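Read through the structures below before going on.
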Structure 1
Amino acid sequence: MLPDRPDRERRLANTYADRGGQTGWERVEDYREIRRYCAEHPNDGSQAVATAMDMKRGRIRGWVDATSRPEPAHAIEVADQHGWLDCELSDRIGAAWTIAHAWVCAGGSLSGPSFTARFALGDDDPAAALREALNVLGMATTEHGDPDAGRGRELQPAANGSVFGRFLYGILDAPLGAKADGDRRVPTWVQDAPPAVALRWLQTLVSVRGTPVDTEQHAYAVRLQAERRGDAWWQGLATQMRRVCPADSVTLGEQSLLLRPEAAAVLDQPPTLPALES
């Protein structure tokens with residue numbers, strides 16, 4: 001399961017670098033304290049508020065006038081507006097996060113320090129499922145790349161991309177940067193999730209990363225392989241696949257997984273979101 005709302009706010013805020021000896025969350029707490037004081041004392045100016053709260057006037061003037069806020073506080077507001085702070089893995093928003101996270105693991109990246117999310121698009125990838133998921137998350141996107149010029153296609157959020165990427169990293173434990181490859185593991189929230197959630201996450205991975213195999217020659221239908229992933233990643237994937245497929249239909253190899261037709265029939269499918277409530 002995902003963290004509760006207060007923990008999501010705290011984790012998201014703390015993806016921002018410390019400033020003035022304070023964490024991102026501590027800056028949010030100060031900002032909220034100032035806004036509460038202002039609500040109770042609407043006639044006080046910034047100097048009076050600064051004196052009462054024992055803070056520097058230059059730091060809080062914009063907070064008192066409601067013309068500025070700390071970046072972490074803005075990020076929390078964006079997340080709240082899009083319903084990210086209260087979603088569950090079983091609902092549409094939570095399912096959309098599941099697809100977005102798995103796609104970053106399989107065919108995307110989070111670039112630090114901007115936390116820019118990039119989703120690579122291959123010709124056989126279920127791009128419609130990704131676009132629907134990002135739409136549910138409130139993310140308009142732009143497409144980049146030119147295959148004819150040797151630059152692969154990829155989607156990026158068109159606005160609030162840093163907040164989106166920080167949520168993926170801070171709350172969903174998405175890997176940040178290329179150096180995360182060797183240490184990548186199946187996140188705890190996937191391991192603890194109901195099989196239906198794990199299935200959606202796995203289907204995203206397999207449909208993006210899987211390569212067809214000649215079944216008649218090898219008795220397998222799909223291979224997943226990546227040299228830069230450690231043993232813990234492959235072992236974790238195999239464990240999750242065996243939750244939703246017959247155990248003997250998933251074979252763990254060296255830096256790879258092989259899926260027999262029984263497993264491929266379940267996992268090599270575009271992920272879907274829960275139906276809209278009527």
Structure 2
Amino acid sequence: MLKEVIVFVAFLITLTSHAQHATSTYVCPPCDNTCDTKTFKKGGLCDVCHMKLITKEQLQMDMENKKNTEIKTIAFYLQDGVEVLDFAGPMEVFAYAGYKVFTVSKTKEYIISQGILKIKPDYSIKDAPEADVLAFFGGNAHNAYEDKEVMKWVQDRTNVDLYFSVCTGALVLAKAGVLDGNTATTFHSALEGLEKNYPKVKVRRDVRFVDNGKVITTAGVSAGIDGALHLVARFQGLEKAKEVAFYMEYDKWKPGEGLILTKENPYK
């Protein structure tokens with residue numbers, strides 16, 4: 001008799017589950033497009049942004065989890081002549097992952113990226129707020145690391161949880177002493193200079209990024225996207241990083257491809 005009751009209860013649970021699934025309303029994960037207000041009768045891909053649809057129940061759970069997750073604040077230091085993809089690639093990753101990103105430069109005057117793109121920084125080094133992550137990028141990086149005021153500002157950021165660099169942005173961290181005793185990488189044509197001028201830094205070649213725990217340095221240009229996705233995986237888990245890579249159609253990404261020298265390895 002007991003066995004028959006257990007089987008009947010299991011049947012009811014299965015039936016209820018199927019009924020709920022059949023009547024579920026599907027939505028697109030929030031992406032700041034017109035599809036944010038659309039609903040769908042079945043799963044699949046959104047016909048506007050082509051993201052994978054989820055149920056309203058799943059969206060509600062995700063929103064609740066997001067409330068309980070500390071939102072990271074990331075400061076992008078941009079110097080005049082900064083390389084566009086160096087900062088734009090990671091910015092795309094971090095923005096979609098839900099972090100608060102703001103830009104800083106020596107002053108609030110416009111800077112020019114690669115002689116083309118005019119950028120108005122959000123803050124100067126005099127009024128920039130604190131951030132969890134401080135990021136530096138290549139493209140005339142000497143404009144930053146040869147400037148005493150800028151370097152003092154970098155060294156005074158003692159409350160930073162993590163440093164991040166792309167390309168020759170690593171030279172800013174090296175000059176500030178952040179890389180002393182750490183392993184790092186940079187743009188392929190700058191590896192020799194990093195090794196020669198900063199003997200306290202253990203330079204690695206042929207890696208997309210190096211994660212020392214508190215410092216993540218990446219190779220040139222597109223490698224910054226790999227490092228940024230790795231950082232998302234550290235903060236929010238591998239599945240979140242995969243979701244971001246899928247949204248960006250960054251098919252090249254191979255999770256865990258860099259050199260990871262920290263116990264906080266999200267790929268284990």
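Values in this text are rule-based calculations from the coordinates and carry no lab data. Predicted model, so just to flag it, every value in this text is computed and none were measured. Cβ atoms are built from the backbone, for glycine too; each structure is taken alone.
Here are the numbers for this structure:
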read-out	value
Source structure (of 1, 2) for semi-axes √(5λ) of the Cα gyration tensor in Å, for residues 113-192 alone, computed value 22, 16, 14	1
Comparison of 1, 2 by distance in nm of label points 7 Å out along Cα→Cβ at positions 153 and 177 - largest value held by	1
Test item: helix-only ellipticity at 222 nm (-39500 (n - 2.57) for each DSSP H run of 4 or more, over all residues; to 500) calculated as -14500, pick one of 1, 2	1
Label whose coordinates, when relative contact order in percent (Cα under 8 Å, 6 or more apart) is calculated, return 13 (choices 1, 2)	2
When distance in nm of label points 7 Å out along Cα→Cβ at positions 185 and 209 is computed for each of 1, 2, the largest belongs to	1
